[in-house]
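Input: structures, listed below.
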Structure P
Amino acid sequence: MIYSLETENKVKDTYDEKQSKARFLITARREKIYAEIPQIKEIEEQISREGVMLAKASIKGKKYTPQTDIEALAKKRDEIMVQNGYSPDYIYDVYECKSCKDTGYVGSKMCECMKGEYQKQSLAYSNIAPALLDVNIDDFNIKYYSDIPDENGNVPREQMKYILKKCDEFVDEFEKSDVKNLFFFGSTGLGKTFLSAAIAKKIYEKGFSVVYYSAKQLLSMLTDFEFGKAPEKKEACANVYAAYLFIIDDLGSEQQTSFSTSTLFDIINTRMLNGKKLIINTNLGAKDLHSLYSDRIFSRLYEFESLKFIGKDIRVVKNM
């Protein structure tokens, strides 16, 4: 799994806090039991002494025979705990995860709980709306696309099959350096946002950091940060460049300014130079895009895998 430094730090802090909490609870429970049942303290001290003697002997390569059967002592301790209304594991039964004891690892392997925490923290930085995480590429239904050629001789259903193939390839080959970024364009209601979100979910589940913004939302945030209106957005702005996948939804919806244009180019150019993947989608055609953006941006977009969505608005087709 590959996550951003911010995510790794957050996960580390989370597990440091879990361990600190566990140590506190163990100490508190031990003191409680020792105060209520002094015999437990005596037994555990005896077990500890025998354990130390065994360890010292092992280090020196000598043999040591415990004066008292350690297993018998442990059994007696457990029986006394139960007699007094406590579970034998009461003192140490404080961990959120029993498998790794809140360390995040079972032996040398990452515990499932830590994998979940990584995804949780990564999602917090992603700006992906929860509703978008419910979409799946496999749920994309091509039956809503006509199998009759349009006025240009293109068959919408065949075109969508080709686009789905390219989306699957992007996900499968995401870690390869030569996989092309994706540029979705076409009229509204044809599934561009749906597939962008579905890919985001797949990449996120593979363990890569994903950031998702509409162009309007993105440029608004960057503008506010740049001009001192939102200093708290520093980390979010940094993630625009750092995430392994960055998705810009609805390009062209943002307010057009010299700052927004230069910033957009900087994001696209920097990410491409650093080998970080991009998906951009827009409702605009090539002519409109060219009139809105500089040649520098337009030339960069030519390096993407351009996929044109064709057909009728799916929302209209579904209601027919």
Structure Q
Amino acid sequence: MICNFSPVLMSLACLAALVAFPQTVSAQSCATTVTAVSFGNADVTASTPMDTTADLKVSCSGYSPGAKVLACAALGAGSGGVSTARRVMLPLSGNGALAFELYSDGGRGQVWGSAEVPPLTIEINPSGSGETTASIFARVFGGQSTVPVGSYSSTFSGSDVSVRYGLQTGSETCSSTLFGTATTSFIVTASVTPQCTLTTSNIDFGTVGALSDPVTASGSVTVRCTSNVGYSISMDGGNSKSTDPTRRWMGGTTPQTGISYGLYLNSQYSLPWGNAPGFTKADIGSGSDQTFTVFGRTNSSTIAPPAGSYSDSVVVTVAY
């Protein structure tokens, strides 16, 4: 028997086969994201640093299941740049720079830059994708009390966040040639808020035998406030809750039971130091210690209280 085949039918059959069995190839690629680094309110008058963290994530797809991808992330200087070997944030307006740094370790000993790059390995799952996350350890340094109040930021974008990646087939490291590159952007922010610290030294009138003549002594109040922050220092009436700053009391509140004294802003004892309007010390913070002398003087009395030790406790307050 002789059978004839139609060329037209054969063409249709081949076309049907091609439609029924499509083939696609996924491109191998990786992408990266970084969460914002937010320090919130930063107390620059403190000597201790302020720390926070962010996450750098690398996601890959299109690879064979079971493969490993090596990713090497580099971080640049950011838009704030570098000053005295540290990254800095700049204010939204005005002058100033807030020093901070980004690290690859929790001990904050290894700066995360473009040369020292921590290697990341992504395990590819059965669906051909995988991801890994690394922590960025951030720090704002203490002792920056001269930095003015304001909002500060530094933006990392483009070449400031560069992740090189490639298939790991052997002993590849971050110094190897990796052909893929992924970039992203993130921002570092902090707000410098008004802060003040206060320390005092005691006033000791020493040992006296009579109170017919005034006895004088002095102490000090030291304030450290954020730069350009206005503040005032007040003193309460002591244990006797005196409303007259020139007549506080050590011990009882009569000449027979205590010693009357006053605290003053000047060595002429003409400006009482209290907590009422006109009796406080006002100034503007410089970011450094500002020390003020407290002048004390006992009030003359012809009556001497019993021999003994006399004291008073005065609360000093800095308002800013």
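Looking at structures P, Q, which one was distance in nm of label points 7 Å out along Cα→Cβ at positions 157 and 261 calculated from, given that it came out as 4.4?
Structure of origin is P.
Given structures P, Q, which gives the highest value for mean count of other Cβ atoms within 10 Å over residues 181-188?
Largest value of mean count of other Cβ atoms within 10 Å over residues 181-188: P.
Of structures P, Q, which gives 4.9 when distance in nm of label points 7 Å out along Cα→Cβ at positions 61 and 229 is computed from the coordinates? Numbers along the way, then the final one.
On the way: P: 7.5; Q: 4.9.
Checking each candidate, the match is Q.
Among P, Q, considering only FRET efficiency 1/(1 + (r/R0)^6) of positions 173 and 245 (r between Cβ atoms, R0 = 25 Å, to 0.05), which has the greatest calculated value?
P
If FRET efficiency 1/(1 + (r/R0)^6) of positions 29 and 69 (r between Cβ atoms, R0 = 30 Å, to 0.05) is computed to be 0.70, which of P, Q is the source?
Values: P: 0.70; Q: 1.00.
Matching structure: P.
Comparing distance in nm of label points 7 Å out along Cα→Cβ at positions 53 and 237 across P, Q, which is largest?
Across P, Q, distance in nm of label points 7 Å out along Cα→Cβ at positions 53 and 237 peaks for P.
Quick check for you: by distance in nm of label points 7 Å out along Cα→Cβ at positions 189 and 205, which of P, Q is greatest?
Comparing P, Q by distance in nm of label points 7 Å out along Cα→Cβ at positions 189 and 205, the maximum is at Q.
Which structure, out of P, Q, was helix-only ellipticity at 222 nm (-39500 (n - 2.57) for each DSSP H run of 4 or more, over all residues; to 500) calculated from, if the result is -17500?
The read-out comes from structure P.
Can you spot which of P, Q the value 30.1 was calculated from, given it is mean projected area of the Cα convex hull in nm²?
Q
Read-outs throughout are calculated quantities, based only on the coordinates presented, and are distinct from any laboratory measurement. Since the structure is predicted, the reported quantities are computational estimates derived from the model, not experimental observations. Cβ atoms are built from the backbone, for glycine too; each structure is taken alone.
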